[in-house]
Every structure is written in C-alpha cells, then in structure tokens.
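Asker: Once you scroll down, you'll see the structures, which are given as structure tokens.
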Structure P
Amino acid sequence: MLRDAAALKKETTSKQLAGRSLALLFEKPSLRTRVSFEVAMFHLGGNCLYLSPAEVGLGKRERVSDVAHVLGRYVQCIAARTYSHETVRLLAAHAGIPVINALSDEEHPCQAFADMLTIMEKFGKLAGISLAYVGDGNNVANSLMLAAAMSGIDFRIASPRGYEVQKDVLHTAMRYAEENKGKITTTNDPLAAVAGARVVYTDVWVSMGQEKETQERLKVFAPYRIDQALMARAMSDAIFMHPLPAHMGEEVSTDVLDSKQSVVFDQAENRLHIQKALLQGVLS
C-alpha cells in the first residue's frame, strides 16, 4: 500500500477507475477525509458521491442494512465515516461491495496509513523508528499502534489512567509487533514516552460526541500537552505529528504545531495519496 501510494504521488491523473463510483457515507463532518477521497477518485478517473447525515439518516430514517443493500446496487465502493464501528461492520456485511472505514469510534485506519507514509518519507524507513503517542487512547491511537506494530516501529503510548487504548487492540498490536520485530510500550508518563523519540504524535483530547466530558478531560489531560519543553526530550531531528484538526493550547502548543518540526500538513497531503492507493487496490 505504501509503495503504491508513493508511486501514485508522482502521477497526476489516470483513467484506471473510469466508470467506477464511490459513495461517501458520512455521519460526521470532515475536511481532509471528504476532500482526499473526492480528489482521489477524480485523479483515478472515477466518480464520487457525498451523502450527508441529513440526506440518509443512517440507522434512523433507514436501517443500516437497507442503506447498504441500496448503495450496493448503485456504486462499487463505500467509504463510511461513522460514530459507531458496528455501523461499518453492518455496511460491510450487507453491501456486497468493498466498504472502507473512513473513521469510526474504534479506528481511523486511513489516517494511520498516511502517517506511516509520512514517517517513511522523512526517515527513509519505518522499522526501528521510535514513535511516541501522547494523549487519549482513542480511535487514532488504536490504528496508529496497529500500523506501527505491523511496520516494526518502536511504539510508546502515554495516556492518563482510565484513558488507555483498548486491551484487545493492545494485545493484537503486541502480537503484530512480535511478528515484525517491533516494540509496544504503554505508560502513564509522557516524559518517559517521548525521551529519545524520533516521532512525537498527539490528537485532540475531546473528540466529536464527547463534548459533555470536556471539562473533565481538559483537567485530566493537562499534563499531556505537547509543548517545546516536552519536544526537547525527543531526538534533535524529531518530527511532530497530529491528524488535525488541532485544538491549539490544549493538546499542543501553537509554537510546536507551527514549528519546523511539524509535519501535520504533509500528513494531510498524504491522505490523498493513500486514498488513491487504497481505492486502486479495492476497485481495480
């Protein structure tokens, strides 16, 4: 996937997916996910349809299984951005066509692919790179940890007690890491995680759907903010990563986000090229 994405990054457009259609079935708003998928289909000669929450009413106006059956008669692929991971599973079970997880409450795999591509571009490899994730053990952390484990990365994650990654995901990642000579380290200490790291990564403390927890989360996560003092504990050539959008002043200081070490816009660009490789893989 990464090799294909790197090759497609050098191309402009093709007609490889001419006559193919992708439905973007979104319950959550998006900038990078929507635009990268739409442009990716355009670059590959295909067609893209955006279906908003108001238009479909997924699971409310219509059953998820019914939506899946209908779309399976119209398009060749669905990219679903949902609140519940179970919704993605139901779509995949009933659509009869490929269903891409464009974000769920459990994982964000397309982002993790783009992250791996970005790290590979910056350091020329993945195996042996030390990556420190500091913050909530959320969907982004789950997918990043799994991708890192598959790639032989030394992955460290620092989260407050009660906000760690899911145990089943952690166990799967540890198995992947063992198979690929990687390493997984969990801790509650952000200083220990970042020490000597080549990559420092964080995400928002309050995700969509968690707004009622905002005040509690801001208090709990305050010691996990990425600022210049914490970045100084990483390697001198370390890069800073964030999937965006960022809540500046919360999980990351403005001077870190806007620094020369920050590669957040490279990550955002690489969403396009990963999406092209993914669509090419499932639709060619």
Structure Q
Amino acid sequence: MNNELACERKRFLELVYCVKKRFLSMYKKANAGHIASSLSCAEILTFVRFFWMKNEDNFILSKGHAAGVLYSVLAEFGMILEEDIETFYKDGTYLGAHPPANKIKGIPFATGSLGHGLSLIAGMALASKMKGEERLFFCITSDGELNEGSVWEAALFISHHKLNNIIWLIDRNNLQGFGRTEDVMTLEPLDTKLSSFGFFVMKADGHDYDSLVEVKNTIASNKDAKTLPKAIICKTVKGHGISYMENTVDWHYLPMNLDQYNLALEELNKWYKRE
C-alpha cells in the first residue's frame, strides 16, 4: 500500500470511529433503537461523504431509520452543530427518528417511509442532466426496502433516461424488520436483476475502505460505468462491530441499557486500536 493510500485509510478509520462513537452516545441518551441499522452502513456513508462526494453532489439516505449515522456523519463534516446533536430525539429537535425536510443542507428530503429515496434521487438527477450540470447523485437504500415496487419503478426510470450521474449503494446485510431478506422475499440473484435493468453493477465489502476505493476507481475509469447508472451491492453485517448486535433482527429495534452501551464502546475502542 502506498503512503498516500495508507494515510487516507487511516483517516477513514478515524472518521468511522468518531462517527460510531457519536451515534452510539446519541442512541443511548435517547433510549432509541435502529442502532444496528446505523452500524450496517456507517462505513459506506462515511466513505461517500468524505472520500467520494464533491460539494456540488447530492446524497439521500433512503433507509431513513438509520438517521443516527447520517446526523453523526454530517456533524463530523461540520454541517450539524454538536449542541444540536445533543437534542437528538428530544422535544422540539429537528434531529428526529427519521431525517427531516428543509432543516439541514445535507438532507434534501425527509426519508424513512421506505422505497422513496431512489425515486427522489432519480428526479434530482434528471433535472440536473436537463440543466447540463456535472454532478453526481448518491443514494443508499437498505436491501429490505427492495421489496417495495417503487424502487424497481425508479430503477426502470433511471435506466430509461440513462441517468449515468446516479450511484446507488445497496446496504446488503440480508436482514429486515421481520427476518432474513431471502425468507421474506427472495432478492437473489440481485446483481443479475440489476444488470438486466440497465445498471453497471459492482459488489463491494461495505465495511472495507480498500474495497470501496476499488469500486470508486473502477467507476471513474471503466467505459461502461461512465455511460450507465451505477448500482453497488455492498456486503454488510447488521450491527457490524458490536458482537451482541451483529446479524440479529432484535437489534433492528432494541435500545441499549448502560451495560450494553459500555460494552459497545469497549468493542469499538478495541477495534480502533487493533486497526
């Protein structure tokens, strides 16, 4: 690994650590759930915001129940004040359980009613193309929300209009609110389905910096990737990095007690020191 890449990887790990530490504190103070959903996409969102997006680009977190990680990333980026982070879930806050509309510059739409994010980003991307702008539009969806027909309608729309300015990242942790995705409604072979819809499809380890960099570089250099909308299937683990939360449906909903919170911090600190 060259020195520049090593430095960037180190910075990525520092950012992920700070982002996770902040939102774990947020969830504990709020006695709120959806912690595992935020842990599932923390690295993806951090990478997109700090290592891929430019100032003119746009992003939508369609899986709005993971609002904690979005707020934490934007706070790390300087777009939300730390004193506002302290109001998470409280009366009168603009940092509710799901992202708000027209409150924060980095959040263009309210999301969380699943299945809408890709449609929203499709409209934004088409309008941008009609204006002749050079901008990218990123959207993170959960894999569970691919059960929604609106997602596939948006995918058809994106393909039809050749919206090559869209980068769709799928948080593929194989779990949703009522069980395993393949038990609720089979998605596989997901890559084949997305390719048949006209997307340039890649797979990545959604928790690994090097894997995400490889995807980014391929998209920048591949001829087909430059002309087609992009879909990245990010292999992830729900509750990633916190042993008792990993790969369970329960932690889609549960809040942490004090002992669980302290254990989560202990495991996060061990991970950071090890990395």
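No value in this document is a laboratory result; all are computed from the given coordinates. A quick note: this is a predicted structure, and the numbers were derived from the prediction, not measured. Cβ atoms are built from the backbone, for glycine too; each structure is taken alone.
Asker: When mean count of other Cβ atoms within 10 Å over residues 95-102 is compared over structures P, Q, which one is greatest?
Answerer: Structure P comes out on top.
Asker: Another question, then. Which of P, Q yields -13000 for helix-only ellipticity at 222 nm (-39500 (n - 2.57) for each DSSP H run of 4 or more, over all residues; to 500), as computed?
Answerer: Answer for the origin of the read-out: P.
Asker: If distance in nm of label points 7 Å out along Cα→Cβ at positions 15 and 191 computes to 6.3, which of P, Q did it come from?
Answerer: Among P, Q, the structure yielding 6.3 for distance in nm of label points 7 Å out along Cα→Cβ at positions 15 and 191 is P.
Asker: Determine which structure produced the value 2, 11, 20, 22, 22, 15, 7, 1, 0 for P(r) over Cα pairs in 5 Å bins from 0, in percent, for residues 143-262 alone, calculated from the coordinates; the candidates are P, Q. Please list the in-between numbers first.
Answerer: On the way: P: 2, 11, 20, 22, 22, 15, 7, 1, 0; Q: 2, 10, 18, 20, 17, 14, 10, 5, 3, 1, 0.
Value 2, 11, 20, 22, 22, 15, 7, 1, 0 for P(r) over Cα pairs in 5 Å bins from 0, in percent, for residues 143-262 alone corresponds to P out of P, Q.
Asker: Matching task: -0.58, -0.91 is the computed value of log10 I(q)/I(0) by the Debye sum over Cα atoms at q = 0.19, 0.25 Å⁻¹, for residues 135-174 alone. Pick the structure from P, Q. The partial results should precede the final answer.
Answerer: Working: P: -0.46, -0.80; Q: -0.58, -0.91.
Checking each candidate, the match is Q.
Asker: Another question about this same structure. A value of 24 was computed for relative contact order in percent (Cα under 8 Å, 6 or more apart); which of P, Q is the source structure?
Answerer: Going label by label, the one that fits is Q.
Asker: Of structures P, Q, which gives 2.7 when distance in nm of label points 7 Å out along Cα→Cβ at positions 71 and 159 is computed from the coordinates? Intermediate results must be reported in sequence, preceding the final value.
Answerer: Values: P: 2.7; Q: 3.8.
Derived from P, not from the others.
Asker: Another one. Taking 2.9 as the value of distance in nm of label points 7 Å out along Cα→Cβ at positions 47 and 63 derived from one of the structures shown (P, Q), identify that structure.
Answerer: Clearly, the read-out refers to P.
Asker: For which of P, Q does distance in nm of label points 7 Å out along Cα→Cβ at positions 127 and 199, calculated from the coordinates, equal 1.6?
Answerer: Matching structure: P.
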